[in-house]
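Listed after this line are the structures, all set down as structure tokens.
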Structure P
Amino acid sequence: MSNRDVDLGVNPLEDIHSEAAIAYQEQRYENIRNFVRTNSDYYIRNFDKIGASAKFTATFNFMAGLFGPIWFGARGLWSWALPFLILEAVGFVQIARGLFGDLANDAMMRIASIEGTLELRRKQLAAALESNSDKIDVYRRTVESLEANIGGIRAEAEAMASEGPMIALTGFILLIAVKLVQSIVANWALEGRFSEWLSDGEIRSGMPLSHMVFSSVFMVIIVSTAMVHYSFPGSFSVLGSFPTDPDIRLVSIDSVEAFFNWAVLNGDALFDAITYFIRVVLDTLELVFVSTPWIVIAALIILLTWLTAGVRMAIYSGAFLSYMGLLGFWEKAMTTLALLGTAACLSILIGIPLGMFAARRPRFYAFIQPIMDFMQTMPAFVFMIPVIAFFGTGKPAAVVTTMIFGGTPVVRLTVLGLRGVPESVREAAISFGANKWFLLTKVDLPLASPSIRAGINQTIMLSLAMVVVASLIGAKGLGEDVLEALQYANVGQGILAGFSILFCAMILDRIVQGGRK
């Protein structure tokens, strides 16, 4: 620092900071210009105003309000464009209905329907008068009632037609309000997208002509179609119902039935083998749970609960088991546990190895993920149809149905747990000479065990949710009591059996998860 700088009171550090701030501001302005591409000075002023406060800052963008969703779509703000499109479409539809729409169309269609019935009743009345029938008064009252009904509907149609200006005014007010909101929030939304663009170069900037055209065409088609459909109902049949051909459905049904017939005929040996294996496991568990003296099973369940979840939960388990025994649900509860145990054990035996295999193979997991999504989202009554076709009715079919519905969480959470193992831990184990088996059994599985246990728990809970549904295809147990209660409106039986299912779930949940998190 020179003596002259000291004498003049100049601080070089302040100059450096000032120059850095100016450079930063210039770079920001350049980024804004590159992002917005149009009317840069306007957006620089408004972005500075918005960025100066952490709260919402109102500004006014006339072009965004004028073009509405088209502007938002062209700017890539589709999360804003679609809600505004719906609101504007409602406004335009109300305006079109009020000014040009046939508001009395529904009423006139009802009148036309009633007039057909009225003509028939008049003919019946004329015939009754000619034959001097004793039903003359009945037909006359019917004719008078229908005529009065038509008169009331005509008055209603006239009243609806007179409401056209008010409907149009309501739509106009809604449209103006929506456009005002769009004008106010447009710059704020665009500034947020600008902040994201700074950190993510893949976000689109500017207003490319292709996006402007797409946004305009999309919005115009949606709004115009809605206006025509609601303003002139029934004028264009293609807007009222999807164009289809009944033969398409019939051919599809025949194709699906042909496929399942082929699969049943050619896969008979495979399905018999699966059924035999399930039956062996199920009979073994039923022998353990049902045939063993109740006091032995109760003591083992209470002891197991005490070892895994503590004394408190063991006392609750004893109370739950007493509830099932005293109300006569013991045998059915044990049958349910055997059915559930078979489905859950098979799901776990298949799911955990499958999850371990898929955890380090992203392509394989990407392949099975849609299949698992299908298994979880498809309604149970739908996939019960092919299960019955392949396995018939009875307990094996109920086990397969339960496995389909409840078997996916253990796979998903096993993959999640193994992928969540820190790479630094795995690399440290490998650097000390750990082989693949040691890495799997001593590092990956212990660290992923909380997630895997959660998957086992979810599989058991979802399997219990299928208890009642499985009873529809021949599964015995507590679900049968609930099903009977539904059929005969027996509220007491249904509630008591439902509590037994709940208590089974609570016991299994505590045994699997334990009492310590």
Structure Q
Amino acid sequence: MIPDSKSNGNRENYKYPPGPLEIFPYSLALNFISNPLPILKKITVKYGDISHFKFGPRLHVYLINNPYLIENILVGHNQYFIKSPGLQLARRVIGNGLITNEGESHLKQRRLVQQAFTKDKIEVYGNILAEHCIEYTNANWKDGITVNIHREMTKLTLSIISKLLFGNNALTLNEVDQISNNITLTIEFINKLRLPFLRFIEKLPIPSTLEYKRALKQLDEIIYARIDAERQNMSHNDNKKFDKYDLNGTALREHNNLKKHKSKSNILSILIDSTDIETTVEDEKLLLDRGKKKKETSKMTDNQLRDEVMTIFLAGHETTANALTWTFYLLSRHPDVEFKILEEIALIIDDKESDNNRHKEIISIEDLPRLKYTEKVLMESMRLYPPSWAIGRQAIEDYALNDKYTIPSGAVIIMSQYLVHRDSRYFTDPEKFVPERWSSKFKTSIPRFSYFPFGGGPRSCIGEPLAWSEGIIVLANIIKRWKITLDEKNITDVKLQPLVTLRPKNGIRTIMSKR
């Protein structure tokens, strides 16, 4: 992701690592935008774990390919960095959500959003998404049809995150189509703005700009309508319950306790109700009652809710859709691996039948502990094709990378999962799809940040546990019911498209067959 070229100047006093030089201003940046992964791979092969180059005349960029240095940057010394300025372009779409927020504001928002992603709530979401996955595929897939599996996974995961976010007020199929198209349009437009000298197009009334603004307006309208509807629904339900209680009796206190501990049916309602303790002050009226404090709490405004919902929408469907797409692509190329997943699923279904489980046909969150091989398959897929293909950070003060190099304030750091995940120092036959490699012993033998599909540290993905659960559950339920094979005419057309996430360029054509 290309950052802003904010001044970090020509630093003659710094010793820079080796790296490529721009022949013409922004020539390297232009090549990076059009096809970043080959550029980064070539730099790493030639210059090693630490390299330096410039995008334009002023912006210094460091490419780090060492897991231990990456861990220092993301975890041990994270206070020296903020998100890459290039990611701030995403503010045009997701506003000040968790992905773009910084400092105290980010910590406060994270505490609020975290209340929707506790372990018990993820268990509830897991069962909802399992049932919805089957409903969606039964309603929209037919035996023998040819589809773009990436588009289908995008629509499915959008439908799932919509169900989890909005509950009974989930998006219609037409709205899912509309949002899918609008998200793609906005991502592609933002990608054009990565170079500062191209940002003037955002102010021009040209077709691409008008389409982008129209798409963003439609996204806002859909989300704000859901927020308003959920607030009204919650208020209506609370008033109905309130009317049933004696205002002067113990029943009211019991009602308040119920309200405090009641289980919300969707993520949005939890976000609306989530509170954060801002300050704790002495209450003058309670000074005689030692130890008692007055707590001041805050909730999210509609604007904050909109930003977090938009963030969850993008992060909650895009990465999972891509992970599933690449997994089905790999399974189509490796039927022996698919067969092992089917064997694992068959054992679970057999046990459910012997127990007379009424949900025996559904692979649910309770089955996750037994889907060990399926989990390995997803892990290996995200090693080869990590949805988040690179992470960027910007130094907010001079940072001593090691005893040789200091990264100047304002410089940008790129750390690529795609490169590190394919490093032969940590993975034998790194280009091969080998799920069996993920034994418990192997996991503990490699550096922590030789495999980091969801990043790490205090800015790691808040929805990672849900993403893993969703990926495994959806994968198992689809494989149990559908055989997905590549359309032979299009196998050679599968190419990488690293935008915000790692998509297949032009999609992947597959044939869907019922088992």
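Things to note:
- With FRET efficiency 1/(1 + (r/R0)^6) of positions 49 and 505 (r between Cβ atoms, R0 = 35 Å, to 0.05) computed over the structures P, Q, the top value is the one for Q, the highest of the group.
- Look at relative contact order in percent (Cα under 8 Å, 6 or more apart) for each of P, Q: the largest one is in Q.
- Structure from which 56, 53, 23 was derived, semi-axes √(5λ) of the Cα gyration tensor in Å, options P, Q: P
- Structures compared: P, Q; top value of distance in nm of label points 7 Å out along Cα→Cβ at positions 121 and 153, i.e. the largest, recorded for Q.
- Answer label among P, Q for the case where helix-only ellipticity at 222 nm (-39500 (n - 2.57) for each DSSP H run of 4 or more, over all residues; to 500), calculated from the coordinates, equals -16000: Q
Every number in this text was worked out from the coordinates using simple rules, so none of it is lab data. What you see is a predicted model; the values in this text were computed from it and never measured. Cβ atoms are built from the backbone, for glycine too; each structure is taken alone.
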